[in-house]
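Take a look at the structures listed below.
Derivation of every value follows stated rules applied to the coordinates shown; laboratory data play no part. Predicted model only: the values in this text are computed from it and were never measured. Cβ atoms are built from the backbone, for glycine too; each structure is taken alone.
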Structure P
Amino acid sequence: MERHSDTLTPALAARYAATFDRAVRDGAPQGIHWCLNTPEAETAALGTDGHPADGGGAMPHHAAFPRRMWASSALTFHAPIRVGARVERTSRIESSTEKLGSSGRLLFVIVAHDVTADGQAAVSERQTIVYREAAMPGAAPVAVVEPQTEKDWDWERVVTPSTPLLFRYSALTFNSHRIHYDLPYAREAEGYAGLVVHGPLMAALLLDLADRMAGPDALREFSFRAVAPAFADAPLRLLGMIAGDTVALHVRSSEGNDHMTAIGRLGG
C-alpha cells in the first residue's frame, strides 16, 4: 500500500485551467486529481521508455512486460477538490492477472486509489493497467476498429490535441513516457504512427466536455475504457448522449472510429 500527500496549489490550478482553455475557479475541475501525488522518481531512475524503471509507487515493475498502458478506470466523485486543499491518496494493488491476447502475453493489474481533500473523501478510483511484452521491430500496436454508427448527439465538441497540449499534460502529471513527446522513439521503438495522446488526457477532455455542457461537478460517476490510440494533430470529436441520468461518452476520430468510450452518471 502506498500513501502520498500533496496540495492543490493556486499555481497548479491555474496551469490546469490554462491547459484546457478554462477559467480558474475555487472548486477545481473533475480529473485534476491525476495531476496530484504524481511519481517522483529521480531522472537517473527512469527506464529507456521514460517511466520509472521500478514501476513507480504502487505501479509494480515487471521485467517480462516492459511496456504498459492505462487501459481503463472507474471513478466515483464524492466532493470537489478545492484550491488550497491538502490532498492525500492511498493506493493498493487489488489484483494481477496474466492473459494471452492477439499481440502476445498481457498482464492486467488493478489498482485502487482513495483520494481525500482536507480529510474528506473526494475521489475513489479503480484503475486497470495493462502490461505488454517488448515491441517487435516494425510492430504497430494500433487497434483495428470499425467506424461507428452516427447519432444525434446531445453534446459535441471538436478538439485537435496539439504537441504543446501533450507536452503540457505530461508536465502537469509529471509523466515522462517518451511516446508523448519523442516522435522518433514513439515510431521506431514502440511502433506508433505519431505522438500518442495520453489516455487520461482523453478522459480529462470528456470530463471537461461534461463540465462545459452540464456545469461544474456534473458527474458523480465516470468510467472510461481506451479503445485505440489517438495521435497528436489529428482532430478528435468529443461526444455525449444523455438518457435519464446516464451519459454515453466517446472520443472519436473524424473518420468515425472510437479512441475511448465512457459512461457518466449525472448528479454530482
Structure Q
Amino acid sequence: MPHVNDRARLNQCQDLLNVPQHVLRAATVNGRIELDTTDAGQEAFQALLFDLLFSPSHSHPWDHRGGRSFRGLTGYVEWMLPAPLQLTIQASVAPRVANYLLPKTVTYADGSHGHFGVPGLRVERVTARAVHLLHLPTQGRLELREFHRGTERLMRSRLRWETGSGETPENLAFWNKAGVTPAEESAAPHWAPTPCTPLRSALLVRASIWWNHWPYTAEIVPARRSNTSGCLKWRQGPSCVEVEGRLVDSDIRITGVANVSSADRPDVSVLTLGSAAVELARCSS
C-alpha cells in the first residue's frame, strides 16, 4: 500500500475504501496502510466472512434465522478497515449485527444438528463504542463499532436486548465463556484453508468497491468456469473494467493479483492470485 504522507494517494484510498481520513491515518504502520493480513487465522476468518456477506440471501446453510440475511447485514455497514490481527467494521447498529453473527446450534430428534450464525464465534469483550467478537477456531477478530460513544453498560444492555438474552441469559453466558462445541467443530470445512483463502480475504476488505453503490447486488455464486472457485457477480455499480483497475492497479490493489479479460466481453474477467481464481461478472439484469 502507498505511503499515506502522499496526500493524493491518501485521498484515493479514502475514496475507494469509504473510510474517514483520520481513521486511515490512525491505522498506518510505518506510514503505510496494510490492507492484507499476514496472520493465517485472521485471513481464514475474513475469507469466511466474505462467503457469508457475499452469499445470496438465505442461501448459506447458516443463514436461516429469519428477519434478515447475512448479505442484508451490509446495509448496516458504514465502513470497514482491516488491521493485522483484527477487522473493524463501523455499523449503524453494532449489537444487531453481532446478534445475527453469534451462533446458535439446533439439535434435531435424529441427533443431527444445524447452525444459525457463525459456529465458534464468541463475545470477547464489550466497550462503550464496540462489540468485540473472537472466532475461536481461527482466532480471527472482528470489532463491530459505532460512531457515537455511549457507555459500556449501555452497549451491554443493547446487546442483551438485541439477542433476547434478557429472557434467555444462558445464550449470552455461552457466547462469553464457552469453548468450541463438538457440533461447531463439525463446521470446520467452512473455515479450513484453501488456495482461494487469501483472495477471498482480500476481496472482503475491499468490499466497498461494491458496497458503495445502493442497492447492494454483489454476490458470490457457484463457479461457471472449470478453472475458478466461484463467480462474483453484480448488477449495480462499477463496470468490470473499473473493478479490475481498482483491484490490480489502484492504491488499494491486491499484491500479486492479475486478471484475464477478453475485449469482446468487457463485463466478464477472471481474477487470479497464485493458483486461485474467481470470475468477475457485471450483469445487465
Structure R
Amino acid sequence: MLELITAFFSEEDAERFKVKKISGSVWVAHGPEGIFYIKRRTEMEFEERLTSYLHERSIRVEMPHPVRHGGNMFWKDGCGYALYACIPGIRPGWEVPIMSAVGNTLAKLHSGFMHFPLEGVKTWDISLHTWEWILQCSHSPDARWARSVVKNFCSPDLEGGKQLVHGDVHPGNLLVDEEGDVGIIDFQRLRVANRMADIAYFCAHLIIHNGISISLITAFLKGYGSESTFREGDGARFMHHLTMFIVQYTFYLRKEPFAALSQLIEVSRAVEDLISPSRNA
C-alpha cells in the first residue's frame, strides 16, 4: 500500500503510515497527519463536486483528499482509489436525542440536494428490487407475509417526487461528535428517488437493530421535521418505502420477518399523526 499512500503524501510521511484493510474495498490509514480512509472508486468527479457543494453549506460530509499531482483519484492496475480524512465522531447510538439530531442532519442534506443537478445519477428501483426478492422466494411463508404487507402499504405511485438522495443512510455511514453534531460519509450509492426513501431506509435499519420502537422512529422524524416541512401524502410515502426495505432485508438477511402487519399498522398510525399536515394544522 506504500505506493498508494505516496500518491497523496510525501514518501517520508507515507512510510510512517500504518494501513489496515477493513472491508473488500476500504482501508484505514493511521499516519502523522491523522486518520484517513482509502476507498476503491470507479468515478469521483460527481462526488467531489457534490461534497464540496455540501461542505460550503456547512453540512459535515466526508470529502476526497487531493492527489499530490492533481485530481482526486490514484489509478493502479485498472482500479481507482480515493483518500478521505476521517470525520471526528463515533457511530450514533439508538437514543432519542441522537435520533433527533440524525433526522435534522438528513433534512439539511436533502435541502442541499434539492438544488444540485441530477444528470447521470441512477434511479433507485426500489419496487422492482423488492418484487424480485418476493418472486424468487414465491412459495415460502416469508413471501406470503411480504405480499400481505406490500398489499396494505405499497403502490407504485407512492415513489413519485424524485430528487437526489444519499441511498445508504444507516449508522455505519454516520458519525456523531462530542457536541452532538452529525457527519455523513460514503456518497458512492447516490440515487434519484423520493426523499422518503432515505428517511425510510434509516428507519428500516432502526427496526432491524431495535425492533419496532415508536419513540425512536418519531424522534428521528421530529428531528427531520424541525428542519424540513412534511407534505400531504408523506406518511403514505414513508410507509411504502419502509415496507419495501423491511421486505428486502428480511429476504437478504434470511431472517424471520422484522415486523408483523399489525406492527406496521401501529407505525403507520404514529407516523400519520406526527407528519400529516392536515392533522397538525
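Okay, here's what the table says:
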item	result
helix-only ellipticity at 222 nm (-39500 (n - 2.57) for each DSSP H run of 4 or more, over all residues; to 500) derived as -5000 - corresponding label from P, Q, R	P
Answer label among P, Q, R for the case where FRET efficiency 1/(1 + (r/R0)^6) of positions 28 and 116 (r between Cβ atoms, R0 = 35 Å, to 0.05), calculated from the coordinates, equals 1.00	P
